[in-house]
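Listed below are the structures to be examined.
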Structure 1
Amino acid sequence: MLKRIPGIFRSFYFITTVLFLVWMLFFDSNDFVTQYHMSKQLSDLEDDKEYYQDLINEVQKDRKELMSNPELLEKFAREKYLMKRPTEDVFIIVPKKEK
């Protein structure tokens, strides 16, 4: 039975190389499947980083604009935090939910 297998495939170096490749491809902690998942996760995290960086830039721009314009700051405080002057009343209108 072993005589029908070519000599190169019975070589110690060939068998060792094949076993090493099988080990590295499937059983090692850095196999191809793990590397693929880690690469995909890195790509997703880089996309998230870009999204949050854009949000940070937008918030910084809005903050700079608010701090330079007192009228805009008052409007923002009234709308966002429902602040009012002492002589004013604030009414909050909540729309009905459609069924």
Structure 2
Amino acid sequence: MRPTETTESSSQPRDININIRAKRRQRDLIDRAAELLGKTRSDFMLETACREAEDVLLDQRIFTLEPETFRKFQALLDAPPSENAKLRKLLATKAPWEP
């Protein structure tokens, strides 16, 4: 479960309004998706926006290294992967749905 799912419980009242303007086709698209999931427009939009916000924030994590350690780290990233026979076999195998 994502943090937004665990921290946003039904026991916590919604006390803040978020207003946005949308085009009719955008609203209709959101409504169709929400309906498929059995959610209200508001629930769908909040869950989707929070999930995306978490992803953006998680992608912005920063770590710092001393220059020499960073050079070693970068060399490891730039080096070709080591030989892996099992991975090579897997990549050469056709997927079950391919003809």
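Here, each number is a calculation from the coordinates, and none is a lab measurement. Remember, predicted model here, so these are calculated numbers, not experimental data. Cβ atoms are built from the backbone, for glycine too; each structure is taken alone.
Things worth noting here:
- Computed -17500 for helix-only ellipticity at 222 nm (-39500 (n - 2.57) for each DSSP H run of 4 or more, over all residues; to 500) - originating structure among 1, 2: 2
- Value 12.6, calculated as mean count of other Cβ atoms within 10 Å over residues 37-44, assigned to which of 1, 2: 2
- Highest-scoring entry among 1, 2, by distance in nm of label points 7 Å out along Cα→Cβ at positions 29 and 53, is 1.
- For the structures shown (1, 2), volume of the Cα convex hull per residue in Å³ is largest in 2.
- Structure from which 10.0 was derived, mean count of other Cβ atoms within 10 Å over residues 45-52, options 1, 2: 1
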